[in-house]
Structure formats: structure tokens, C-alpha cells
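Asker: Pasting the structures here.
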Structure 1
Amino acid sequence: MAKRTPLYARHLALGAKLVDFGGWDMPLNYGSQLMEHHQVRTAAGLFDVSHMTLVDFPDPIATRALLRTLLANDVARLHPGKALYTCLLNEAGGVIDDLIVYDRDAAGYRLVLNAATRDKDLAWIAPIAERFGAAWRERDDLAMLAVQGPEALAKLAAILDPATLAKVNASRRFHAVEADNLFIARTGYTGEDGVEIMPPAELAPMLWDQLLAAGVTPCGLGARDTLRLEAGMNLYGSDMDETTTPLVSGLGWTVAWQPSDREFIGRAALERQRTAGIPQMLVGLVLEERGVLRSHQTVYDGDREIGLTTSGAFSPTLNRGIALARVAADASDRCQVEVRGKRLAALTVKPPFVSHPR
């Protein structure tokens, strides 16, 4: 039986189309995926992302040493309240998962991992954490709601007292505020402004109801995927996995090379790849003809096969097909993508396809 979030009954009541996602019953949409997408781009949308895996490390000293070995980015760059996007790598430099880590000062660190990779992530982390003497606790007693869009912060007035709201408004992107028994982070997966709220699970239905009453539109995983693709954000299992490194997945910026004596897991493999030359790169593709791009479509430069699309969709904002693709490092700015046996012309661009503010 699939797992269910604390908001499962709310999804049923709203007539959501439910799908299995990483072993969870999750809403794909509530009627119109296109409408939900546009609501996030123009107003505010509400997502249930309680399927994500939250892990707390309460000892800041032991955990700091652990995370500087475990993660490709360096938590030494953090300060209390700040967040960092990074990758969890294996010894070959392959991406076990991508995640966000939050510095909670004396309370330690919080990691937000992907739902579908929970088991392998924790199996990888547990013995290394034990070696460092860093205790950890999975926070399955918490839920997670994402409020995203240009009106997202204004809508928070429906659930936050004025003092907490002022703190959230004053915080910057990739920072978090803890108040009123809520953890509120200025993060998201849509390319828009907004927050991800981590309340106790029993409070989630009340917060959901209050946000809907304030005019925030419920949105499912379908819109979340087209929004993140327009924003040029990678999807684990599609745009990167254990067979690819951050350097060929458009995530080289998440690797902290300095200080040079920080021996994080996978560093040696990444340095060898960097020295030898990166054979492929992750790029954006925009169709110049009518069509819809999907994953695993072959990309050509003339008669030469240069790569594959890793994820693709029809962009509601741009009104055309877009994709991320892993192609040869010497690829030109024009290519062709094979769609249903026909090669369609496409432009090679640097993501994001849609930026904030647009």
C-alpha cells in the first residue's frame, strides 16, 4: 500500500487525480494542470510536498565535520539560517541524490532529501554518520507545504502572525526562519518566489485550509514538473543519477573545490574528470517547430548523434516544446531532435528557460 501524507483526505475532497510517486499517493493535478502552472507564474500556488524526506542532525559540531565529507558543496559556507543546495556523491562522483541542507545554529542541521531516494540515501548516510559520531533523526512527524508564485509572500498573512511574517519578508532567498512552531524556508522548485513550510504533521491540514481560503490555488506534481523544467532545475533520476557526475549534469556550480584539502566523497573522481575534459554538458533545447519534447529522444547535429534529452515537456509559459539534454561538449547552438521518427529543429540555450522576474 502506498504511503499517504497528512493531506491525503484534502486531496480526495478536492477531486485530485492521484498517482504513485516514489511509493506515495500524490496529486498529479486537481483538474487542469495548465491552469495550475499559470497560477504559480502569475499569482500563487500551494503544493503538498510532505513526501520529501526530512532529516535532522542535532549536534552542530559533529555534523559539520560529517557534511563537509559527505557533500560536494561545503557547509562551511553556511551561517545560521542559511541554506545550501548540493549533491550527495558516491566514490565515482555519481549523484546519489540532490538535496538542500539548512544551518539551524545550535539546533544543528536539517537535510531535505528526495522521496524516491529515501532508502538508499539513509543507507548511505547512516554508516558514515556513525563514523563521525553524528546522531540523526528522520522527521516523519513533520509535513511540508510549498507556497510559490509572485503573490506567495502576501498570502502568508493568512497563516502567520505579523511579527513572523515580517521576519519571513525580511529574509533572503535560501534562508529560513523558525517561529510559531514552523520552519519557513525561502526555497522552492518552481523558479518563482515563495516558501517551503515544514509544520508538525497535525497542523498541516489547518494551514492548507487557511491558505486555500486566502485564495492560493492547490497544485499537483504535474505543474510542479513543468514549472521546474522552465526554471532549468534538474530532476533526480532524469537529469542526473548515480551514473552521471555533477560536471556533466549542469551542476558543476554546486561543487566547492576550495579549500583544496577538503576530501569530500567523490572529489578524486571529479578532479580526474575535470582534468581529462568534460565529455558532455547539460543544455536547454527550445523547439523551433511544433512538437513536444520528452525524455530519451535522440539529439543530432547534422548527421552526427550528439546526445539525448533527459527531460522535456510543452512549456505553458513559452508555448513551445522545451527540454534539458545531455550532449557532446562541442555541440553547436543549433541541433535537431528526433520526435516520432521526424527530426525537428531546435535551439541550444542556457537554462533557465523562464527566469524570475521574467
Structure 2
Amino acid sequence: MPAPYASHRAQIKAILRCWGMQEDNAEQTAEILSWADLHGVDSHGMSMLPGYDRLRRNGRIKVDARPSILRESPVSALVDGGGGLGHVPARFAMATAIDKARASGMAAAAVRNSAHFGACGFYTLMAAEAGLIGIACTSASGIQVAPTFGKQPRLGTDPWSFAAPSADGRPFLLDMATTTVAAGRIRNKANENQPTPPGWVLGPDGLPSDDPLIVSKGGSLTSLGGSPEGSSYKGYGLAVMVNILSACLSGSTLITDPMHTKQPQGMDIGHFFMAIDPGLFRDPAEFQAEVARFCGDLRATAPVDPAQPVMVAGDPQRANAAKRMADGIPVGPGLLGQVRQIAQAAGAEWVLD
């Protein structure tokens, strides 16, 4: 049965606290993870807890880490994530970029020595809600994607996000992996013993597969585009762009480096954030009105199927959030069983029943 948002968020926080995460960090991390589930980004919410638990038990992350600024200018900041999960340093970095952009018009922040930070869209939405344009991207821990024409996985899902404020209160919010689907959606299929749809994954032989575990057997996720004939070079190129911004700028270990995520401690994943004040170019209210008009024009496009209207990025997430806030957040039985075991092992209160 779907759980109320408040209970869902409280369960995540209870587990994080019992792992040793400090109160404020646990509150922020639980908010970001539950935000993903509320908005239908199930690949980046509660389903991440089993993986985070393995990292914690194997000494790969510092649960009590706090971010710090290593160097900065009026328009930039380099943040050290402290070897912990990425949610808190990512939020700190975007908040820093927003503050600097308010003063200087635009600013960027990079993070190194971090780990998985959840859904990119949470951070760009921070900028949009502040009246700014937001950009975010992150390198990855999992090597799961072969370059176009390649057979050996060399890249991750390498997601990025773009958000812009709108006068109608519905920001444009694009959050996407550079693969056909995020790895978490494949993980969710495995949790429930379901096959993957055609085009999501390839076997070690480079042929299509429906096995959600095939990547762990030497297979690969498909780059956006799916195949060379489908222009997979576009997803491949975007993945390289993400790594240049996230890893090369921050000084994080490259995903192609044999030591990537194999340091004595820490994942050393890099993130990148940028905030731009539209007021540098024109009246901010006029900009937001034009974004609203543009998105409204697109929504007004005649649909192929009247039952499926045309949407713009951000619309599906807002619809999911409204429905799940009212009806609760669904959690598959396979995942729920894993989270229950994690909570019991940590001594965390169980609040989802």
C-alpha cells in the first residue's frame, strides 16, 4: 500500500540517522531522496538505500562528512564533499552558486570527493525557484556504458539537468541521463524480477537483451539514441561533456582511470552546477513571461492521441507529485523488503506499516 509522503521521508531519515549521519545532513538527504520518489523519479529515491548501505558497510563513504570550500572567487567555488554521500555537498554547492549569481549575475560551483547525489533536477529546481536558470551534471560511479562503436563499458549514465523559471509557476525542468534510461530504472526491474523493455540494455556480445542483470554480466546500458543507426553518438557525446564539466573541472578521478572509486576511502565523484540570472540580459519578469508563453505554446500543440496531451519537461514530475502527495508513494514489495532489512540491521524505527 502506498505510504504517505511524510512517512516515506521519515523512514529514510530514520535509517540515515541510525547509520550515524548528523541530524541536519540526514534531514537534507532524506528530503532530496523523498523528493525524487514524490515526483516519480523512483530510480533516485528510496531505491538507492541498499546501494548506499553497501557503500557504508564497505567503508566507501563517510556518513558523517561535511562539505567545505577549497577555493572560490566572486563567481566560482570548488567544494570538497568530504568523502560522503553527494546530496549535502551538491545542495551546498548549488546554494553557493545561487548566492554568487545573485551578486554577480552568474556563477558556477564544482564538487569533488563526493558520491551519488540523487536526482539532478532537485538542484536545478533550486535555481529556478530563486528566479535563475540552473544547470547541473555529475560524473558516475558505475562503469556501465560503452562508447559508440565500442564493446567495453567506459562511461556511466552521466546525467544532467536544466531548469528555467516561468511566470506561471511551472518551471521548465529537464532531468535526463545520457543513456536511454537511468540505471536505477533497470535496478528497479531487477528488484521486482521483471524484464527490461527492448532497447534498454545490451549483452556482452552487443546484442539486445531483456535481462535487468545483464550489465553485471559484462553487458552495457545503451547510450541515448540506442544504436549507431539511431545516433547514439549524441548520448555518447553528452556523456563526455558531463564528465569534462564534473570530473575534469573539479579534479575528481576520471571514470576511465583504473583508480576510479578505488581510493582507500571515498568515491571521488565530481559534480558541476551553474546559476544564471536572466536579469543580465533583460527584465527578469519579461523573461519568465516568455518562458511561460513558449511552454504554453508547446502544450497547445494538437496531440496525436487526445488522451495524451503534449507536455514539456517538468509537467510529468509535477503531475506525479500531486498524485503521490494525495495517494501516497508506492514502493514495490521487493524494494520494501530490502529497506525493512536495512532498517532492522541499523536499529531504525519502522514507520511504513
Structure 3
Amino acid sequence: MDERLLAERLITYDTSTLDGLRAAAGFVKGWLGSRDIDVADREHGGLPVILAEVGAPPGAETPTVVLHGHLDVVPGRPEQFHPRLEGDRLVGRGAYDMKGALAGMMCALRDVAGQRDVRVRFMCVPDEESDEVDDRSTDALVRAGLGGDFAITGEPTDLHIGVQAKGVLAFRIVVGGRSAHGSTPWLGDNAVLKAIDAFRTIESLPFSRESSELFDRPSINLARILGGDALNKVPDACVLDVDIRYLPEQDPGDLLAEVRSIPDVEVVRTFIRAPVLVSARDPHVEALRQAVGGSVEGEVLSVGRDGASDAVSFVEAGVPAVEFGPRGGGHHGPEEWVSVSSLVRYREALSAFVHALPAERGPGLRAIGGDR
């Protein structure tokens, strides 16, 4: 089974559901096991996790590379789980984010199984797309010692290497008002209207106009608004959930201070997830860039990711991690697709990267810090 057929099979599972996740995880485990790959499964929060290792045996003084992917997808229409081929495009829910990459990683794992110079750990998780922010499986796996020297997560990057990703600052604010009868709104103070004004103010705060080398601005999204409890009443309270993806150089504490400076706004809940910032001079990154080779035009490092991913779980544990995935488009949209030809190049690049790493750990394989 090549990477295209494998991607098609993975797309057929509706992994926005628990049953679909379990069925897909069983297929992944069976596919790897039937190819004599040492594979194990476990659960996290009732969801299936698949782990596999090939290459250098445990205890060997060799580098460990993690190939990390997720099985879960955002919900889609039933027809999106029936993949179709349109020229070079494989269309279906999760094709680009990230079952195409997952298929490429599984095939690459088989390709490098015979070498003994690098330990390659495959990590397939079920909750990257989850709203759960405090107990994610990748965090737990890394805490349990299943990190490595370098990690690649197969998020969509069009065969470029993502060395930076924005951080996440999500918060809930409450805006107060004064109730009145709906027939006399001028006697009240409409909290919903005030909340909308508050969000427009957030969009214009000083931090929103900042930029960096790889990002032209932060991302600010009004994710949810809850206000009003009766048709004939002026609402006296409104709740906003705001999702800000801040630049790697920005301080989320400073951003929150700017938000709190808005009159009549109370921040009642926050969630912060660190940005990803990996040195382009890290030797693993350079080795991956060489492995990608002629697959893309131009500089393959010059990618900043607007969205967050599980790469930060590794980075926070001191493991350099990048996002690297095949070409495609429309992820989370109605016509999501991945390029079939890029799946071939993606698989080849992963295999070439593993084969190119030195057999023993040394100064040339140590992660280094510093600016890009």
C-alpha cells in the first residue's frame, strides 16, 4: 500500500468521533504490526494513542527522532469521509490536516526500519484538534519520557519547514450593562452592544499592529459570544471568548494588560500556550532542509505557522520541534485536499533525513540556541 492509498483509507474513518478514532487507531496499529514494526497502544482520557519504534535499539547511544501525527479531525459532512481523486488532488476531510502526512510518516517508518543508526519513534495522537487545553496526550507522552532529540509534527506546511508558530492567548471576558424593558432600550445599557465595541477595541490595541520576521500581525478571533436571556429585555451581561494567536516575540502578560485597560471589561478566564521558536541553525533542522532538497522552490525554512500545534509540547520540554507536512489546501474547509505527488516527496524527504543523520551523538547533533 503506497502513501496515497494509505491516506485514502485513513480519510474514510470519521475521526471526529470516538468510534471513528478507535477504528482508525486499530487500523494504524494493524498496518504497522503487519510490517514487523514494534507497535503498542495505550489510552489517554479514554482516547487511543499509537506508539511505534524502529531503528536503533533502546539504550544505544544514537539520536532519537520523533515523527508525530494526529488522527483526529474537525467534524465534516458525511461525503467528506469518502475521498475522491481530482488530478493530483486527494480530496477529503483530514487529507491536508493531517492524514496525508500521517500516511507519509507511516510509509517512511517502514522505509527506515532496517537502519540501526537512528532511533525513530512514531507517535500518533487522538486529540490535537480537541478543545481540551489542560490534559493533552502529547504533553503526557513527553512528560513520560517519550520525547527525543528532535521532533517533526506533520502539520500542513506545503513541504516547507515551520520553525516558528504563534502562541495562544485565549480568554473569556464579561461586559456588564443595565437591564431595561425591550421596548425602551434607551433606558438600559446594552451589554451585547458594549461587548461588540470592546472586541473592536481589542482589534485596535497596540499589540495588534506589531509584526515580526515571519508574521505580519497577530491573529484575533471572536470565537464565541453569549448574551441576553429574554427577547423583551435589554441584556445586562455579555460573555466573549476571544482567541489571540500572538507573535513569538510578544509577551502574553502585556497583551492581557492591554485588554484589561478597556473600560467595563472583566477578564474571568485565560489560557496561554507558548509559541514555537526553533533556531534555523539547529543541526537537525539543517539536515531536514538538505533532505527536502529540490522538492520546493526557494528557502524552505521561511515559514511561520499562524496556528498552534503539538510541536510546542516538545519545545517546552527542551526538544527542538518543527512542523513539516505535504502540499495541499482547505484544511478545516469543505474542499480539503492534499497533493498526491507531494506525498511521495514528503515520504522520501523523511526517509532521507533519517538516513542522513550521523550514527552517534556528537557536537554536530546538539541543538543550539540563538537567533535565526
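Asker: Matching task: 2.1 is the computed value of distance in nm of label points 7 Å out along Cα→Cβ at positions 131 and 155. Pick the structure from 1, 2, 3.
Answerer: 3
Asker: For structures 1, 2, 3, calculate distance in nm of label points 7 Å out along Cα→Cβ at positions 235 and 283 and state which one comes out highest.
Answerer: Answer by largest value of distance in nm of label points 7 Å out along Cα→Cβ at positions 235 and 283: 3.
Read-outs throughout are calculated quantities, based only on the coordinates presented, and are distinct from any laboratory measurement. From a predicted model like this one, the values you see are computed outputs, not experimental measurements. Cβ atoms are built from the backbone, for glycine too; each structure is taken alone.
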